[in-house]
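I've put the structures underneath this note.
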Structure P
Amino acid sequence: MEPLAYIGAALCALAMTVSAWGVTQLWTTIITTVGRNPQVKKDVDIYGWAGFAAIEAIALYELVVALVMLTGGE
């Protein structure tokens with residue numbers, strides 16, 4: 001059972017990497033949008049922070065799942 005826990009934790013780490021990529025894409029898009037049209041900064045900021053919070057929450061859930069798998073769910 002232990003090797004499967006390590007494989008599961010590795011898959012969670014891969015998913016956390018994808019979440020980090022998502023945050024990068026989000027901020028890149030926001031910077032590009034505001035750079036092209038500075039008047040929309042207020043409108044874009046709120047959606048950017050909401051998206052950032054959602055992506056980070058997903059990454060934290062993945063971390064918790066990985067830790068639970070590695071500790072055996074005790």
Structure Q
Amino acid sequence: MKVIVRVKPWSKLEGVKELLGGNLSVNVNEPAEGGRANHRAIELLAEHYSVSKSCIRIISGHTGRLKLVEIKK
């Protein structure tokens with residue numbers, strides 16, 4: 001399954017929200033430096049979908065807030 005994810009770094013509250021159209025918003029409390037926000041977003045998505053972190057892969061958007069993410073169940 002592929003979804004579009006909007007990652008919001010430096011958020012006070014972490015979590016995953018489902019938006020209209022099947023897109024997701026992921027709030028992380030990590031900075032967007034050195035891929036730390038991406039790693040935390042993958043951890044939160046793994047918890048949300050109850051899969052391991054290795055089942056989630058960022059396809060595009062590594063340096064932007066909008067990302068295309070593939071989730072294997």
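Among candidates P, Q, the computation of helix-only ellipticity at 222 nm (-39500 (n - 2.57) for each DSSP H run of 4 or more, over all residues; to 500) that gave -6000 used structure Q. P, Q: which one has distance in nm of label points 7 Å out along Cα→Cβ at positions 9 and 41, as calculated, at 4.4? For distance in nm of label points 7 Å out along Cα→Cβ at positions 9 and 41, the value 4.4 is produced by structure P. Of structures P, Q, which gives 3, 19, 31, 29, 15, 3, 0 when P(r) over Cα pairs in 5 Å bins from 0, in percent is computed from the coordinates? The read-out comes from structure Q.
Among candidates P, Q, the computation of distance in nm of label points 7 Å out along Cα→Cβ at positions 25 and 65 that gave 1.8 used structure P. Quick check: 34 is what I get for relative contact order in percent (Cα under 8 Å, 6 or more apart), calculated from one of P, Q. Which structure matches? The value was obtained from structure Q.
Each value in this text was obtained by applying a stated rule to the coordinates, not by laboratory testing. Everything numeric in this text was worked out from a predicted model, so none of it was measured. Cβ atoms are built from the backbone, for glycine too; each structure is taken alone.
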